[in-house]
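Chemist: Read through the structures below before going on.
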Structure 1
Amino acid sequence: MLKDLLFPRGVAVIAGSKKGIELAKVVNRSLKHSYFLGEYSEEVVRQAFKCFDGVILIMSFSGAVRVVCKYSTKKGEDPAVVAVDSSGKFAIPVVNSHWGGNELASLVANSVGGSAILNTQAEEVGIRPLEHLAKLLYAKFEDVGKLAKVYSHVLDGGILCAENFDPPSGFDYVVTRGNCSFTVKLGRGCKEDELCLIPYELFVGVGLKDEARDIEDRVPGILAQYGVPLSRVKGIASIKERAKSVADKLNLPFRLFSVDELNSLDHDCLSPPSDKLREEGIRGVAEASALMMAGKGARLLLRKVKAHDLTVAVAGVVDV
């Protein structure tokens, strides 16, 4: 489940050449929430960097470095990238190791019987990376430039105090109270000795079939499974009026969209629709509903989760 929480927008798998296609398909089948985008092209890589939390490149490490140099934009917003040679012997994080790259390399290596090459200090001393907090709390760092200074403190045996949140499991060096030189704060307005995580305002999109039942209990259950804090959900959206029962139970606003409204959404990161939706001329429901309700500047945070007869997705926006 940890791996799912680190890659809520999914993982893209790209073959660097025809020789790597077979291995790419093997890797894709072995991972949850992975999408084989095909053979390398500028368009494919651009989509992967923009729309996914992880990218697996079946190519040489040096080739992967060139790709990262060309398409990388900003630390904390780019995906974790892993290079895997076409024989599957080695999986090596190329960038954003602490943002899931190390975990992704280990997953790939385990799936193909290879070895993961990890060389970051956090893993060396056995601490969970701070970057995981941003994923788990559905937030973004206000200033990623402070991470190096805070890491230096932690690696020297220091502790961090948590403000406005309870530390998730595994962060033994983050405490709710104590004699701390640095504080990790969920919120804005950081002082010099504080590291701020700005929380996303969250919006949930729901797609459901006619036979779906008990959705007012099942949807919150899926959100809880993926660590979505219900207290920060600002609304529920769908093209089905029945989804309003979820909003009513959570005491949240509900937005009903028409098919034409959802189809008008111009967003590069929507997952392909099901065959049924495609037949009905609908580009998508859960993801599109969440993004439409979130409004301008929205980011897809949780790619649609399929649960038999319903789908759930989460979009977020930072209140500026």
Structure 2
Amino acid sequence: MQIYGTHFMDIPHRYVLWDDRFMEEPSAAVVWANHYQFHGSEVIRNRRVGSVCVLWVRRGVGDVTVDGRRFAVGAGSIVLMPWMHEAIYRADAVKPFEIGTVHLVPAHAHAQVVEARVAHLPGDPLLDADFREGGALPRHPVLLHRSTPAEDALVGIAEYAVSRFAGPAPDEAVMRALGRLLLDEARSWASTPPPFPAALRAMMEYITRRLDAHPRLEEISDVGGCSSATAERLFRKHTGMSVQSWARAQRMAEAAHLLRSSSLRVREVALRVGFDDPLHFSRAFKAVHGEAPSRFSSPALRP
């Protein structure tokens, strides 16, 4: 069979026949991406958001309520918010979080130009536009702690999207290309069962939100609703480390991140990851990373 001189079997699957012409099926598009630093105790509420939102916490502490489900989040947390969600953000009074967000329209008609904005205000015609749809992603929020290559890939794409939206809005081809990449990652991420038991995830989250402190084992196990012995058993089974060894590893990883991505001095970084003595911090850091923090943070090592 031939149509307009083209073999029917050669037609890409993303095209369908309709009304005597080819119409391209809707495809995903990223319509906004940014970082936002909250101030202490700041609260933001968006009652209806016309996107699937991927949120990740870059640093700090707070909580996010999505469609009535409240999540305590800290550095490393990722939240996937469903299509047409309600979101309430509450920043911690002392360590307010900095977040990244990417807003995805899973199915945007090709006949309509993609606008680089998120529909979220009452009366915005884009909220009920038939050319923006939610697709087949889950209709419930998902919380994970960044701990697998799939989640690293998702955040990597999202961070790149932020860089593209930092200046003038990217052109439509870029927004749709980012949308396809992000949608593929979000689908696999949302369909993948959590890698750790709920009790272990809760304890990990508690530790990573308090890297400047040294919570006792009993305090950590209480968060997981288990005994100290069970907490140790869970950590060793799933991470190969004791509770305190895992906590130290997170402090050193956060210290490396701060040294390479901020202008904080070594002493300031040490305090943020729970070391009052810079010399003690330097020794601990070198034991893990193989060089002193002052060398590690040199400008030559920064991107």
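Chemist: Identify the structure, out of 1, 2, from whose coordinates Cα extents along the principal axes in Å, for residues 32-183 alone was calculated to give 52, 29, 26.
Modeler: Going through each structure in turn, the value belongs to 1.
Chemist: In addition: If relative contact order in percent (Cα under 8 Å, 6 or more apart) is calculated from each of 1, 2, which structure is the one that comes out at 13?
Modeler: Source structure: 1.
Chemist: One of 1, 2 was used to compute percent of Cα pairs over 36 Å apart, and the result was 21. Which label is that?
Modeler: Traced to structure 1.
Chemist: Can you spot which of 1, 2 the value -9000 was calculated from, given it is helix-only ellipticity at 222 nm (-39500 (n - 2.57) for each DSSP H run of 4 or more, over all residues; to 500)?
Modeler: 1
Chemist: Let me ask you something else. For structures 1, 2, calculate distance in nm of label points 7 Å out along Cα→Cβ at positions 240 and 280 and state which one comes out highest.
Modeler: 2
Readers should treat all values here as calculations from the given coordinates under stated rules, not as data from a laboratory. Keep in mind it's a predicted model, so treat the numbers as computed, not measured. Cβ atoms are built from the backbone, for glycine too; each structure is taken alone.
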